[in-house]
Structure P
Amino acid sequence: MRAGLKHPLLVLAVLSAAVLILGWPLLTHHALPGGSDVVFAYHSAHGFSQALFEGVLYPRWVENSNNHFGGPTFIYYCPLPYYAVSLLSLITPDLVTAFRLAILLVALLSGWTLYLAARPISTRAGATLAAALYVLLPYHVLDLYDRFAFAEFCAFIWFPLIILGLRRILAQGRRDTWPALAAAFTGLLFTHLVTAYMGILVLGPYAAYLGLRRRDWRGLATVTLAAGVALMAAAIYVIPMMHQRPEVHLDWVVDAPYGDWRRNFVYRDEVAFGYNRAPIKPWVNRVTTTQGMLALAAAAFFVFARRRRRDTAPDASTLDGDAMVALAFWTFFLQIPASALVWRLVPELGTVQFPWRFGLFQGLTAVMLVAAACSVASKPDSTPDTEPDAGARRQQPPWLAPVILLLAAMPALAVSLRLIHHPSRPVNFDATLAASPFYISRVMTEYLPREMKGWREFVDQQVTDLPRAQVEGPGEVHVTSWQTHRRRLTVTARAPVRLVLRTFHHPGWTAWVDGEPTQVQADNPLHVITVAVPTGRHEVEVRFMATRDRLLGRTLSILGLATIAGFAIRRRFTRPGPRRRPDENPL
């Protein structure tokens, strides 16, 4: 029992130390980094938790957004990270503390999932080193302290699990493990859709290489099945997001000056394109350079160790290493101006905005190369014992490869430590600053109604003269209840009037007058909700209801999740072994 616990506890201790280094400013400042997206993240979490605690199981409307006109943020943005923060806020004094705790837990989980993915192809020391480096990668630190891209930071958990699932199916023939791969895909889709889309350009070639190398057409079909079931399981989010895109200004993410992907290549001078120099750009260049150095050093060590073994029989570590060498160059290429043609040809790739975001996958391939190199270097080669130097090659100490690769990682770790302990943005977003009305009612340009008149001017204005509810005509209104997804009002009218709510109209808002359904209108410049109310005293209720696309997505998600769970339970009780042909080489 003690022997069994020894190694997992040691790995956990190393990862905890890496997380402590990463999160030291969060622990000492009792605040969040003032990154470019910290206001968006806090604002979204505030609205999400407010609706969740009112009893809405899947909040989609953020009540205080857009100067308290509201916005459909979570029709278009992934909900899973905000479920986590909202639930953690139950045991913490405020949302800022919940965010800090969530960041530390996500960092620890991402390190652990990387260890799980690296351990089957590496030594224990190599997998532990790779996991610790994954936690402290410069891109991860930049994401946290300069950008505060919280959802993308949470996505780091899923990519190692996807790699592990692809390898089990395509390199080991364990096709019955596809429910685990589908579950990881589903988690990624619910966490950050942009990185999930980016992952197609990286994990797709990885899967194709493993499958084509073994000519495992059934394995590739199984992976396709897992991806399809994952899309079905995430349909409750994906289908409404795709169907309702024309309702808002999502194109703003590309049209905004900072969103022009052509200016955001690594090593490119934005001034030549007529833009001001972005403060983040020098750090981006350092991150890409040092992660590339680590990948190059690990690839060189891997190739050298493999050739030194004189062993031509492929196994899981060598196949994985071969794929990661190619992906390391590919992910670097996608960040530089030479890849502009790819960015023009691939649909929707421009919505990624920043080519240097592929640094996420560059760092992932680098640490997986570290794990593969440690494995290849530690294995005895197939050299006959009669050769003079065969014994010397077999007597290499197991710690030599991790030490050499740790030294190769020093430039990348130096950039990470510089970002952690001397961040380019102050760690000052505390609970007092977060409670400012300016942040709670932030204008979200990409979620403003497309039919709204003068939406560009609205971004620069503070519209404060419109009450929550008013009537146009002879009458008065009393607000009985005002919640994020539901309003109840009493209208007393001496003649037919129009009830005007300080709420942007969006598909799903439905009204009843005295329990009878009535039409919701938005025929006004601000595109806010109006309801016709007849003469007399009436009870009006307005609710944000599920539309047909949301109902379809909900049904498909239930079916997808039930499929994953059903096959996972079936495998748990049947436990079939991997099926291989007698002449097939086990990897």
Structure Q
Amino acid sequence: MVDIKKELSTILNKEVSIDTYTLIKEIKEKDKGDYTFPCFVLAKELHKAPNHIADDLKDKINSDLIEKIESVNGYLNFYINKEFLMKEVFNEYESKKDEYGNEEQTGKTVCIDYSAPNIAKPFHVGHLRSTVIGHALYNIYKYLGYNTIGINHLGDYGTQFGKLIEGYKLWSNEYDIENNPIDELVKIYVRINALAEENPEVLERCRNNFKLLEEGDEYCVNLWKKFSELSLKEFDKIYDLLGIKFDSIKGESFYIDKMDEVVKILEKNNKITISEGAKIVDLEEEGIKTPCIIIKSDGSSIYATRDLAAILYRSRTYDYDKSLYVTSYEQDLQFKQTFAVAKYLDLDPKYVDGLEHVSFGMYRLPEGKFSTRKGNFIKLEDILNDAIEKAKAKVSDKNPDLEDIDDVAKKVGVGAVVFGDLYNSRIKDEVFDIDEMLEFQGETCPYIQYMYVRIKSILRKLDKEVLINDVKYDKLHDDLSYELVKQIYNFNSVLKDVTEKNEPYILSRYLIKLAQTYSDYYNSYKILSDDIDERNSRVYLINIVANVLKTGCHLLGIEMPEKM
């Protein structure tokens, strides 16, 4: 499909001495044109006032692409030929159908490290953000032609396992971890943390347990494996509900035998120093005041060591162009340190340059942040099931005779939770409010799904499929038809914008706007008009709207019901 900005830039570049592509912007106000170019950038070179430059350029430009040009206060505003754009969009859709907006293989690889729950801890609502943001990015990069690797870097190692092992030693006969693994392990974890805070000797035993685990102690290793296997079974229930699968599931423990190489390379490059018995890398020259600990004073490893080993492994295994880490902003310093140390691992610079921390704000309860240590959390499985039940009640109230109510409720309930997370910029902190997410009016997923269902209902009333040859473009010259076409045209650029900023909310906001514009269209015009040409043209247009809404939601990790 033609890149209108590029075409306008080519036209302008014949008249001016600068490359105009990045300066051309889409106009948001519907009645001011479609694209604008600021002539202020030419004032110094041409020794003219911007409004005079705009007037001159307006008189020189002539193209079938452009319906009208206006000179407004030093800006050149372009009105695109409506029929030209409609034909471009409809022909592109006709050639791609359900794949509209995608791209061919780019030849580039992106690794996306997301979700990463901790073994033996609940998959609580605080983990939702990493999981759904990462999954949306995974889908969108893949749709745009990247070789995309989804990685679940499980938290299956660290001092918390020393605590769990100690708690299990003390109280295993009091807890049934076989039948209710996560809940019972959490009870042990909360209890041992409280005891360790009161008794330094207990804390020391916990630390020693982890050291024994690293050294391969049979009892500790077998217990750790048991905790891991039971936890993964529980996590799979959540991933099944969310429709998520990973290309690679490897815990921190996978990198145990790969950490020595990290230390040796850093020592070879004279980057390791000893501080209070620990091996560290000083990062002052990188502008980071806090040094990065590589090996603790007791000889055990730390998360940074394992992350650095993972960088080595992923660069060799995947030859990535980008490697994204989707975690909370609370880990900003950790990743700044890790990426800075990665410069000293003798890697090709492209692998270091490709590292990016995609940080996000936290979900909070009304009374404050989540903490497994204190037992202050809400299990994500409970949240999703509650959302499904509430969605079922709402949908049943609207449509008591609906078939497949359980399937619809799942799509609406889970979709509401996912979309609610992805609707705002990822860096914002959020207070979790499931009732607001499930509203059918407003900027929510049920609203988008309802608009989609309304379109499908109209299409089911037709006795035949409308083909592109049935479209009469002069029947779609109204402002709302054109606004829908413009938004559909922008779908691919919206997806690219998501990957440039790693911000899924850009797509979420786009889908809301498209659904709202369709609602205005539906309320303004009779879709199934008595005029056969008008009916066919409008039906073909709204069918594209439905498919873009469905595709966009799918990329966010949301399924569409056909009826509600």
Structure R
Amino acid sequence: MRIVVIGGVAAGMSCATRLRRRMPAAEIVVLERGHYVSFANCGLPYFIGGEITAPSDLLLQTPQSLSEGHDLDVRVDSEVTAIDPDGRNVTVHGPDGEYELTYDELVLTPGARAVALPIPGIDSSRVHTVRTVDDAEAIVSRARDAERAVVIGGGFIGVETAEGLARAGLAVAIVEAGPHVLPPVEDELVPLVHGALSAAGVAVVENTTVTEIAEGDGEALVRLSSGDVLGVDLVVLSAGVRPATEVFERGGVHCDRGAIRVDAHGRTNREHVWAAGDAVASVDFVTGACGPIALAGPANRAGRLVADAIADPATARDIPASQRTAIVRAGDLTVAMTGATRRHLDEGSFFTIHLHPAHHATYFPGAEGMSIVLHVERGTGRILGAQAAGGAGVDKRVDVIATAMRGQLTAPELMDLDLCYSPPYGAAKDPITMAGLIADNVLTGQLALWYAEDIDEVRDSSLLVDVRGRDEYAGGHIAGAVNIPHTQLRSRVHEVAQLAGGRPVRLYCASGYRSYLAHTVLAAAGFDSASLSGGMYTLLAVLGERTADIITTETQIETGVAR
């Protein structure tokens, strides 16, 4: 039996090597259009920044090592230009010309290619993409004599590449067409990203497109839709990727907006043709939506499971839906995520909790803060998605939540997890434990939340009570809010009633804990009460440029009310 795998790197090589272990007698041919069949493409930005010092460190396997170690026939610089599923053959353009290759089973793992934006001048020699080792080497070579660079696109690779170029000593700007860099990141975490990138020497230009790349006097002139012009020595195009599937569509393989449609085992609509990796329309674990997911973990896993399905369909496991778990470094900030974001969830079907814990016991030196956002389905408590941003410990918490989601634990059950605890590593009430406690309080009706994005409506309709201490209140509070520290609230409930005059009472503090305590007091007294999720930390992040309009240091005077 001959099995042909089109495409190497993650899914392709995982599939080919697994096939060899499962099918020792099979002839396995891997066709890779690039020069490298197995390399760490996620490491390219870190090679550009100098943290990985040699391009050879990015090479995981070579055709020779794959031949010697796995008996694979690996052919690089070999591009498939046509497939014929009826005749079971593919047309290959290789180093020695064009030829046809027959197969018994065909696996498509072509990956994706960089989106080519229709920008005048995009073909300039100063413009580079970040997809291959050759791309990265070209950028490093150009950067040696460069002082200024612009990265077009603020996705994961764009941010990592910009950070790498700044680390290499260049003045760098990211130009992002969308509302903010790292589009999957929740809005309330974006200010942390901005701050970290700025500290790392990366400027961010958002809601802006590049209209032209012109050649100036020894520089590239990057013209923006805002009218500004950036003079730079290097341009990196990182505006996203698209599945590299055109040749397969022409061969009758069913694709949805370029992504190959497969069943739970990776079968396409054509007999004996399979697919895996970045070019496949994967199922989302939370929403059930189908679309390409350009992540190495799911690609490697799918490649292995396709091989199992080819080797023994009766025992093969389904390819699991993807949680889109991901992590990115932006300067000194780590941002991690799993599951759905609020923009992909039905409004009213979920609630969100915000918390701002330290990564280990606060009394132990070196505690670093983090911000966590957790989306929970109303009624069921199902965890729909989570994100965290901060320093140490962010990856650990999101990995735990991702594992809990896969195991179908509810949000309150997070507090049941027995997690490692010692002061240098965590707290007796770990951030994960705290998330579970808060979710349980909401689901059982012990805590009602209001949200920063509702600030205008709340100011118009409710009594705002700042339950922080006097000094905190004086340092900046929501205009119109009265200050009743939570330690005094029980003895001053009558004041709240007079001030509210039948209106709802909306509470807030720094992070949400003290306002939760205050809520329990007012709820027990019969008030329509709610606590600001995430407190002032989250509110200030959401307000952004509106902060000066909402936050004041002017003391609220309550005429006629005893204090």
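Give the label, chosen from P, Q, R, of the structure having the highest value of relative contact order in percent (Cα under 8 Å, 6 or more apart).
Once relative contact order in percent (Cα under 8 Å, 6 or more apart) is worked out for each structure, P has the highest.
Compute distance in nm of label points 7 Å out along Cα→Cβ at positions 138 and 466 for each of P, Q, R and report the one that scores greatest.
Checked P, Q, R; max of distance in nm of label points 7 Å out along Cα→Cβ at positions 138 and 466 sits with R.
A value of 24.8 was derived for mean count of other Cβ atoms within 10 Å over residues 354-361; which structure in P, Q, R was it taken from?
Computed on structure P.
Only the coordinates and a few stated rules stand behind these numbers; no lab work does. Bear in mind that the values here come from a model prediction, so they are computed numbers and not experimental data. Cβ atoms are built from the backbone, for glycine too; each structure is taken alone.
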